[in-house]
1. From which structure (I, II) was relative contact order in percent (Cα under 8 Å, 6 or more apart) calculated, if the value obtained is 27?
2. A value of 2, 10, 16, 17, 16, 15, 11, 6, 3, 2, 1, 0 was computed for P(r) over Cα pairs in 5 Å bins from 0, in percent; which of I, II is the source structure?
3. Once FRET efficiency 1/(1 + (r/R0)^6) of positions 13 and 61 (r between Cβ atoms, R0 = 25 Å, to 0.05) is calculated for every structure in I, II, which label goes with the largest value?
4. 2.4 is what came out when distance in nm of label points 7 Å out along Cα→Cβ at positions 45 and 69 was calculated for one structure; which of I, II is it?
5. If helix-only ellipticity at 222 nm (-39500 (n - 2.57) for each DSSP H run of 4 or more, over all residues; to 500) is computed to be -8000, which of I, II is the source?
Structure I
Amino acid sequence: MPLILEFFPEVESFEWDEGNIEKNQGKHSVRWVEAEQVFFNRPIVVAEATTSANELRYFALGKTNEWRRLTIVFTLRGSRLWVISARPMSRRERRVYDKAQE
């Protein structure tokens, strides 16, 4: 399935920098490959989050290939999806995600 084509048809790839990779792995124990998996697995919940520094941010609730439930905060930069933060879902986010699966 294409990278969240139903939400953002212009997205073609991910963009990462070393700082974000290290932050997500060190602070939240989420590897970059796990964060990317969320966008290819269903169900996925995507919504607008906030606007920061003139940039619209989104969040995605989804699961990895190993069924780990993650929250991803991201923005779009041209045809690339830039992951800002990747972490395990909170209790509230798990309820929202579980409801979306019904």
Structure II
Amino acid sequence: MHEPIPEAPSGCHLPMLTNAYRQLDYLSANISEFQNHHDKFIQVIEALAAKIGARSCYSFIHAELGPNHVLVDNQLRPWLIDIEGALFFNPEYEHSFMEFRFDN
């Protein structure tokens, strides 16, 4: 398993980076095309991770927000559901997820 790159010792992106390494290791162990290009993928991941700068603000995010995660009661109050993935994280993550999921 790969450790986060030394140039990025802290940041909320580190769990995502660690997960990317873990997934790449799994793919490389099971799919020859990934194994053949493993080092190139690592270089790309590390180059992208090195561009991530520190954030000055963090927010509590749902992490999967969408219309199927909001219920409205009989008094028209919205309630968030399915919050087991919620965390204190970079607010851009929620925004990026919504952009990717709903192409807005």
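1. On the way: I: 27; II: 22.
For relative contact order in percent (Cα under 8 Å, 6 or more apart), the value 27 is produced by structure I.
2. So the calculation was done on II.
3. Sorting by FRET efficiency 1/(1 + (r/R0)^6) of positions 13 and 61 (r between Cβ atoms, R0 = 25 Å, to 0.05) in descending order puts II first.
4. Values: I: 0.8; II: 2.4.
Considering all the candidates, the number was obtained from II.
5. On the way: I: -8000; II: -14000.
Going label by label, the one that fits is I.
Bear in mind that the values in this text are calculations on the coordinates, not laboratory data. Nothing here was measured: the structure is a model prediction, and the numbers come from that model. Cβ atoms are built from the backbone, for glycine too; each structure is taken alone.
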